[in-house]
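Listed below are the structures to be examined.
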Structure I
Amino acid sequence: MLGEYRISGCRASDIVASVERGVGAGHLEPGQALPPMRELAAELGINPNTVAAAYRTLRDRGVIETAGRRGSRVRSRPASTARGSLRVDAPPGVRQISDGNPDVALLPPLAAAFAAAARHMDEQPVLYGEPSVDPDLARLARAALDADGVPGRTVAVTSGSLDAVERVLGAHLRPGDAVGVEDPGWGSLLDLVPALGLRCVPVAVDEDGPRPEDVERALDGGARALIVTDRAQNPTGAVITEPRAHELRVVLARYPQTLLIEDDHGHAIVDQPLYPLAGVTDRWVLVRSTAKAYGPDLRLAVLTGDEVTVDRLLGRQQLGPGWVSRLVQRAVVELWTSGSVDPVAVARAYGERREALLRALAERDVVGQGRSGMNVWVPVADETGTVARLLHAGWAVAPGARFRMSTAPGVRLTVSALTGDDIARLADAVADAAGPVPARSYG
């Protein structure tokens, strides 16, 4: 089963170290089956419970995955090999449009906001035992959520969207549970889920968001959670429309025990309305990050959800960092109330660049997708070749492998830094590099 490599050790920690050494050295390859626990225990002359503890630790670390009767296998993409490492560095003279960053010219200056926040904190210092959420931030966030028809009462604050997703999954799921995730979808999320010992179940998306039939298939197959992006889906720019939201709510209503996580990171950078799914299932959250509109380094997201989930998240947070810096929270309050960001203007700027690129690609018979946000997804027949040819032409784009599981190849283009003069040159380069349009797009 393992070829020439032999797992060794008498203690769980030794077995874990042995497997990790084998994976790191390439002796245990991705997808390779590990011995059944009793078989390995007999070979090592130890109690099967010791092997079970070792496998549990390896699964929690994302080194292996367990698939019921199929046993345990080395993960196809170990947690130490993040999808983010599948990036293309831009050498001198090459334009970087692969990073998914916002346009710094559209981000607000932070000096005044932090100065005002510091003055406020000098007057009202935050000490141990005080509320973890700034009352003004909670009020502003709740008002915005109410305006979009998002139910719930309590607002929590986390260190960005991914922190929120991790805490919510940890509040309800256990290693081995399955999670429905968008395919193609956010690369960091596709790394996080298996790193928690959970199993990703791909859910196809089209321009209207997750496909209801794929959601149904995932939930009917036992997925205990579903993670969806409402707007500015990464990497495709999909938006959950009102008809699609209705279809998804009908499906979710048949599986009320599903943990639903909605990512609305496009808030304040898109002009498409929100059609929330929140409240259909018993356990749910909706998360909004400040990264794209106010700056990635703020590391702050707000969320609301059912009371049990939010209470569990806050309780666990208290046992770790305690809270997200109230100074940072106060700075976000200042940014929200100062008018330093005009969401309409920001959404228009990204929309104009995205639509201009899509038109230019279409004129060159290249299929492109992107209804919202700052990215355009281009299906290609030869992903590696396309990326290499574009790099040679002066453009560093994101390979689709960072974002997909079973969907067709593609590349992601970030439009944030593009000017009007860039559009035609980029479209020409993509048309030359991508070759014939694939019969299948994404999903």
Structure II
Amino acid sequence: MSERHTLTPYRPRDAADILDMLVVGQPISLVGLSNFGKSTLLRHVAQSAFAQSYEQRVGHPALFVYVDCNRMLEMSAQGFYEVVLRAVIETLSGQKPTPQPLLARLDEHYQTVVRSQNSFTIPLAFNDALLDLIQADDSQEVILILDEFDAVLTGLDERVFLNLRALKDNYASQLNYVIATLRPTSTLEAGDDLAEFLEPFGAYKHYLEPLSPTDSVRLAADIFHQAHDSLDPAERDFILDQAGGHPGLIHAVAHVVMEVESGAPVTYTEQALSVANDVLSNHRLVRSELIKLWNQLAPAEREWTTLAATQGVDALSDVQRGALLGRGMLVSDEQGVRLFCRLFENYARRQRLIQQEVPAGVWVDIDAGGVWVDGRRVEPLTDLEYRLLLLLYGRLDKICDKYQIVDTVWGQDYMGEVDDARIEKLVSRLRSKLEPDPSNPQFISTIRGRGYKLNSAQGAVT
């Protein structure tokens, strides 16, 4: 069996492409939409089999550190440095033998990052930690795999990225980065410092496409097997048609099929799949996956997708078609070029109908997850922003106090941790996306000492 097929059991061809780029020594950008499998792939890349193949190719070992940026306690430089060092310590703690002296030094730097209130001390402690890690074994390279990196790129002070770039420049052969984002970094509006950090990623990016039919069937069969069921040809074809190669949708559709067919005789498979087809359009898991996909597309990409869904792929220009192929919205196979699955095609058609019926003011399509202001669709919201908006929207023209906001947006476990400043920052980010003039808010009002309120516009339908 070739090395390409032994690197990782999941998406081995993508893993091989990442390996080919990593051996060059340049930072890598992995781009893929929600639940296309970026995190699963990167967790496999961080495992020993991949590290061994890397060492064979470059002639020296590497420490792969997987960092889930969703684990950041807050969107700040301190929160970012903390989650990276925490991941480093967890990775080293899993090694045998465990490097106790190094772990002790790293823990000292980690405690400084966590406890310090000095904006100069925090990055210095982070840099000292990385330097100790690099110098602990001069023959070993450190590769930081920064997953879920979108909010970090847009939410942090750009001096963080200037620091990361300086570290890479100073330790070019001993430090490298892999970042995973929903959108290409070239679409970001970046200042000079962020642009400098992103510059080397431009030539080394990898787009994650839908799974191949073979891998899609294997995933569906595994899901059925875990449920002590078997995948028959009719179910296989139905799942492939409805979900395409999107892992999240495959999971959702497979579970719907098993729910509908539970206890039904084999001779009723065709009727059961017909029922499953009706269930899919309003199923919570399916709708959730489609909402996430749609919200992660840029406005132009959504427009091109609805054009392909309503008028056919031939209505797209070559540039539009190429962009959607790169994003995984279109696939090209023996059937030609088409939208990657029937569920998403139907969803895109529905969005075109919704656009023709959007009322004035702030309007949320709760089923689909879309947000409009005076008929203009706003840029995608983060999970926290969307939860806050849903709370305000559900209490239109009524005050939402800070207790309600923390409980709904972050949850009860964070009741004693989220302060006023953190809430204000979240409100500010939401205003920047909704308000025509965020400095003079029209829709989200601050009720001093009491909370916030979403105002209905004249003529708005809620």
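So the values come out like this:
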quantity	calculated
Given -15500 for helix-only ellipticity at 222 nm (-39500 (n - 2.57) for each DSSP H run of 4 or more, over all residues; to 500), calculated: source structure among I, II	II
Mean count of other Cβ atoms within 10 Å over residues 390-397 - structure with the largest value, from I, II	I
Parent structure of the calculated result 22.5, given that mean count of other Cβ atoms within 10 Å over residues 30-37 is the read-out and I, II the choices	II
Highest-scoring label, criterion being distance in nm of label points 7 Å out along Cα→Cβ at positions 310 and 326, among I, II	II
Top of I, II by relative contact order in percent (Cα under 8 Å, 6 or more apart), largest first	I
Given 6.7 for distance in nm of label points 7 Å out along Cα→Cβ at positions 174 and 278, calculated: source structure among I, II	II
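All of the numbers you see were taken from the coordinates with simple rules; none came from a lab. All values reported here derive from a predicted model rather than from experimental measurement. Cβ atoms are built from the backbone, for glycine too; each structure is taken alone.
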